[in-house]
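There are structures below to look over.
Each value in this text was obtained by applying a stated rule to the coordinates, not by laboratory testing. Everything numeric here is computed off the predicted structure, so don't read it as measured data. Cβ atoms are built from the backbone, for glycine too; each structure is taken alone.
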Structure P
Amino acid sequence: MRTGFAVWDGRARRSGFVDFKPGRGESPGMLFVRFEQWLEELTARGDWDLIVYEQAFQMRSGYAAGVAFGLIGIVVKICAARGIQHATVNGAKLKKWVTGNGAAKKERVVKKVVETFFPGDSAEERERRLRSLDHNEADAIAVIEYALAELVPAGAQT
């Protein structure tokens, strides 16, 4: 299970993705253990005001729904323990904000993220980024840019 992340430190955005998939022979619950350890370490390094994440799609079934809601539970728990606010962004609303289409395919979201949020890239850098940018990371970049534009007051971004 992969998840993207993006962090704004008041000056620059840093992003990537992390894979929490359990290894061969490990309990499926290990992804929750790894995710919680990762988020604890990430939030311990810095002064966090807000964590924003994509809202879990409630029509998912079985395992996917359990994973999504389990991860959200961990985020809420860590936020409560550290006094960090948290907010969600609806996936369709996020896609519409980025692409103009709430039902846009992953490839379209990645392309619009590259075009919109990496404006200084040359055409060659943009092509390289399009080939290498994981859709999970692209979603995370879209979430943080949405949060900065729509949720965080301008004066509080520094």
Structure Q
Amino acid sequence: MDATVPADPAHSADAAAHTRELDAVRRRRAELRESLNSLEAALAAPATERPGHWGERAHDVLTQLAHDFAEHVEVTEGPDGLHQSILSGDLRLANAVQRLQAEHIDIAADIAKLCTATEVPLTSSDIPTVREEATRLIGRLIRHRQRGADLVYEAFATDIGGGD
């Protein structure tokens, strides 16, 4: 006699939903990482002879970063997002989720401020400040991504990776 217990359809559906959510988060992490790499490259480019050109490139990269970050927020905070899934499985992680959500607001504001700061006309005297603030933003985003990866691991015992 076969004592195999049939699979629980609700459990299978939950597992499939988690897999889809984590795949979406992985894709957004990879896009965000690409934007961070592009920003770092734009900041490192020489700007002394053509500050307007440097500013245009930085502005374009920051605009893409803003878009990628908004998608990241949607995939994590949306109604069917990762944070909702985490909280439905483990309320003890609520403080970590709230911290990441608060960071979303601050980081989005920092990105918007830098987008404005790199609008035309940008002068050579503006560049050191933009570079400093953007470099600080990169560090903040890296730490945010690390905390997000830690949260996902805590919730699902899954490493979502660095997105590289």
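In this comparison of P, Q, the computed figure -0.96 for log10 I(q)/I(0) by the Debye sum over Cα atoms at q = 0.17 Å⁻¹ is attributed to Q. Structures P, Q were shown, and relative contact order in percent (Cα under 8 Å, 6 or more apart) at 27 was computed from P. Assuming -27000 is helix-only ellipticity at 222 nm (-39500 (n - 2.57) for each DSSP H run of 4 or more, over all residues; to 500) as calculated from a single structure, say which of P, Q it is. Considering all the candidates, the number was obtained from Q.
If distance in nm of label points 7 Å out along Cα→Cβ at positions 26 and 66 comes out at 3.1 when worked out from the coordinates, which of P, Q was used? Label of the source structure: Q.
Each of P, Q could give distance in nm of label points 7 Å out along Cα→Cβ at positions 50 and 146, but the derived value 1.3 comes from P.
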